[in-house]
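Nothing in this text is a laboratory measurement; each read-out follows from the coordinates by a stated rule. Here the structure is a predicted model, which means the values were calculated and not measured. Cβ atoms are built from the backbone, for glycine too; each structure is taken alone.
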Structure I
Amino acid sequence: MMKVISVNVGLPRQISYENRQVVTSIFKEPVEGRVKVTTLNLNGDAQADLSVHGGVDKAVYSYSEEHYKYWKEAYPTIDMSFGMFGENLTTQGLNEDMVNIGDQYRIGTSRLVVTQSQMPCYKLGIKFGRMDILKKFVNSQRPGIYYKVLEEGELGAGDNIKLLYRDKNNVTINDIVRLYINDHNDGENISKMQKAIKLEFLPEPWRIYFGQKIVRLQKS
């Protein structure tokens, strides 16, 4: 069964990093009760740097409870409570190898559609106190899932996650990550990217990136 384990929110805060001040919203804390889901975020939550975070295509970010075991084994000295990865929803049963771009879910009274994977910035390294997490995160095939809000509503910890629609193109969250890091010029990669650039809910920067990559690989 797919469900929400924890709802986590946080507002921008200023922290010190390498003798400079950094504003970040990666520090999320679990909250109780029902939380309003709006077009841009959850109530009580906000993004610090809107040039790379937030917006309608990144309104809600979920991360799997099942992934925490992997990271606790990788970094046993780091205390990891839910929200550690900056996720709004800590979930159970959502697997990035199974979730397609364009899949739609009912969570509480809100309706969300899958848009893209997470690509970490240096602020995750700040949160972990070590920058090697960035490469490990990308290569782990555990990127988490971003959503666009199709219908505003409310949700809370314990809510079931109901699949309303499965996108028939079958381009998964982890497909997007693999296509991003894989530079092999083979038919399968190019075919998958050609499929990806036609996806309605894959944000335009991704479609532009894959379009340019197709051209580059075909010339190589």
Structure II
Amino acid sequence: MLPSLHVLWSFGLVVALLTITPGVDTALVLRSAAVAGRARAWGAIVGIGCGVLAWGALTAVGVSALLAASQVAYTVVRLAGAAYLVYLGGRLLWSAIRGKASEATVTTGVTDTFGAGWRQGLFTNLLNPKVGAFYLAILPQFIPADAPHLTWGVALAAVHVAEGTLWLGLVLVLARSLRAWLEQPRVVRWIDGVVGAVIAAFGIRLALD
């Protein structure tokens, strides 16, 4: 038994606001599209979607409930995610300060692959226990007790993925349309600095939460 269209529509409305709220996902895709390239940006979008699907499945089978119940488990995941975000943000800030690393990335394209973006998007999502906490709070309200939880969890998460892909795709298109301006060295450094600061701040906030 799959969720009805009414259930999917209702869940879509709930997660729509979360989808369009600027955060780490938007920052990653914006930076990848503007500075790195289309392939890496789409990789990040797909990786983020895979992370959302994983959290939907994990919540449905109770792993997220375990994280919520175990302070130690939650703390470990939270600190690992915080460290990863601070690492990502720190690298971008260092690139902005040096003014060379990002420019080299644009011209060589060595790390600007779909796979690199996918890994970054996936780990950023999976190492954020707040996504799991959100799903733990929301999914039970939409999944009946007698429904197949895993099927429903993945189906509902797929709605979130569809909305996220559409939104982040629009961010990508906007960034790519302005790429001639965004590729200027001074603008690249500004993007790296701002996005790096945003991502690092999210990591620090997650660590101190």
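When Cα Rg over 2.2 N^0.38 Å, for residues 90-185 alone is computed across structures I, II, the figure 1.19 traces back to I. So relative contact order in percent (Cα under 8 Å, 6 or more apart), computed for just one structure, reads 25; which one of I, II is that? Value 25 for relative contact order in percent (Cα under 8 Å, 6 or more apart) corresponds to I out of I, II.
With helix-only ellipticity at 222 nm (-39500 (n - 2.57) for each DSSP H run of 4 or more, over all residues; to 500) derived from the coordinates and found to be -27000, which of I, II does the value describe? Computed on structure II.
Given a value of 19.6 for mean count of other Cβ atoms within 10 Å over residues 82-89, point me to the structure among I, II it was derived from.
On the way: I: 24.4; II: 19.6.
The value was obtained from structure II.
Among candidates I, II, the computation of Cα extents along the principal axes in Å that gave 50, 44, 32 used structure I.
The value 3.4 for distance in nm of label points 7 Å out along Cα→Cβ at positions 18 and 114 was derived from one model only; which of I, II is it?
Details: I: 3.4; II: 2.8.
Corresponding structure: I.
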